[in-house]
1. Quick check: -13000 is what I get for helix-only ellipticity at 222 nm (-39500 (n - 2.57) for each DSSP H run of 4 or more, over all residues; to 500), calculated from one of I, II. Which structure matches?
2. Given 17.2 as the derived value for Kirkwood radius over Cα pairs in Å, for residues 44-171 alone, which of the supplied structures I, II does it correspond to?
3. When mean count of other Cβ atoms within 10 Å over residues 92-99 is calculated, the result is 17.9; to which of the structures I, II does this value belong?
4. One of I, II was used to calculate mean count of other Cβ atoms within 10 Å over residues 76-83, giving 16.8; which?
5. From I, II, which structure was distance in nm of label points 7 Å out along Cα→Cβ at positions 36 and 164 = 2.5 calculated on?
6. With distance in nm of label points 7 Å out along Cα→Cβ at positions 52 and 228 coming out at 4.3, pick the structure among I, II it was computed from.
7. Comparing I, II, where is mean projected area of the Cα convex hull in nm² highest?
Structure I
Amino acid sequence: METSSGEFLSRQLRHVGKRVHRLGLACNYGIDARGFRAALDAGMNYFFWTPFRTGQVTPLLKAELARERERYVVATGPMTGYFGGSVRSAAEKHLRMLGTDYLDVFQLCWLGVGSALTGGTLGELEALKREGKVRSIGVSIHNRVRAGKLAEDSPLDLFMIRYNAAHPGAERDIFPHLAKRRPDVVSYTATSWRKLLKRPKGWDGPVMTPGDCYRFCLSSPHVDVALTGPASKEQLLENLEGVTKGALSAEEDAWMRRFGEAVHG
């Protein structure tokens, strides 16, 4: 387990080929230009971006990509992806919107609900990668058992999964299947939609802070990046300050797991 803050907060993405800040920014939860600039100043360089709810961020991100493309990792994907044609058209649209020659991560979103992994969609993802328009291909997925099988045997380079103290099931269903191919892993819902920030009924111990939630995710050696979706610069800075404490101690890990169980009910 990493010990220094610098090592804890930095990770090489194997399939993208870039080193990133392990706290990634989801740009579609209300962050404005002021907050995005604060993220840049803090060294954050993994951005999950979509064309929706990112009006203030998009011009700034586009300018940064034009200035120093190799510094940043942009992850995106079609909001619905059931057909190969829609996957390609979304990729081409996102390339134009950001004014870039390639996307670092292009992923099917919410696999099994908003998208389907078929011969057509997977074939188009692989074609985009061969053409150099995307560097790596992936999925976001809630079905942990299916994710474990795909992690073990599929062409996918990256998995975006739910993982937090209230929902640690990836430790059983996904993480043991990563060793064979070593895909990159991005976690989201670190606060369990803020449920982990509230005291559950009957709990008289400490309550997790946002920083605790992100540290829980990043203390797993299997998680490369944990996404944060702040709505303001102030929330962003609070989250960044929280993760500077580094990896959890054994005592912290134990009480957070107990707290997560209480929250999950």
Structure II
Amino acid sequence: MSTSERPLVVIWHAEPLPPPKAAGLPRPRLHLREVAKILLRDARATDVYTNYYRLRRLAEKGIPDVLAVSTMGRYEFLVECGISANWVPLGYYHELGRDMGLPRNIDALFLGVGEIPRRKRLLKRLRRCGINLLAMGNFFDPACWGENRTKLLNRAKILINISRHPGELSGFRLILGMANKALVISEPIHNPNPYIPGKHFVCATMEEMPDVIRYYLAHHKERENIVNEGFRLATEEVTLANSISRILELIQGHVKRVAVSERLSVIKN
């Protein structure tokens, strides 16, 4: 459709993209299943390079009118590539959890797809270092969704964040941990804004992580201080309502710019 015929288009992109050059991180390596989807031209491919290719193709066609991405790292990458974008973080809503006051009898929990080779390798390393770790993650397992997930997270003292690729900020994992008052311990994240390491979550390299986990398991008060700060940030500031309001502001700004441009065109003619 021509620009004059089609409706206004907004994309809020929350899937992974390559890291920006400023991050100093290596280009993400794809695992075999991701490569196979690319070679087979599978429409379900969601690797970082396919995601970027799709956004670039849309941008070349003048779509969308408003593009928002969920992390600052993704925003920086698109700006480097000359694609106009805005940063709007994913936000908390009630279904992501709450503090239920349950006994926390799980020392460390990882919640996510564990079949990714990098994650599988790093989770094994933590277990070899003596960490009592429960790893769960299945799109079809009811225990990983809804009220069951909230109860599971409320039993965890620590939620481990290991991303698909180094330096990546997970969309919901940090919010899930904070909203359910589990201490998030994450490998280093490039530009984790709005989350502040040491205040809202704990950052540690994979080499440091076993000792860091043991430290916070043994120091309940320090763990509680960070948990409370993260809970407040997630449930009061980084909310879905605030994110949607920001997207509506971006839409309004776009509509105003188009209106001004059309008036100027009329005057010139």
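Taken together, the values in this text are just the output of simple stated rules run on the coordinates, not laboratory data. Note that the structure is a prediction, hence the values are computed from the model and not measured. Cβ atoms are built from the backbone, for glycine too; each structure is taken alone.
1. Computed on structure II.
2. II
3. The read-out was computed on structure II.
4. II
5. Source structure for this number: I.
6. Numbers: I: 2.5; II: 4.3.
Structure of origin is II.
7. Numbers: I: 13.2; II: 16.5.
Once mean projected area of the Cα convex hull in nm² is tallied for I, II, the winner is II.
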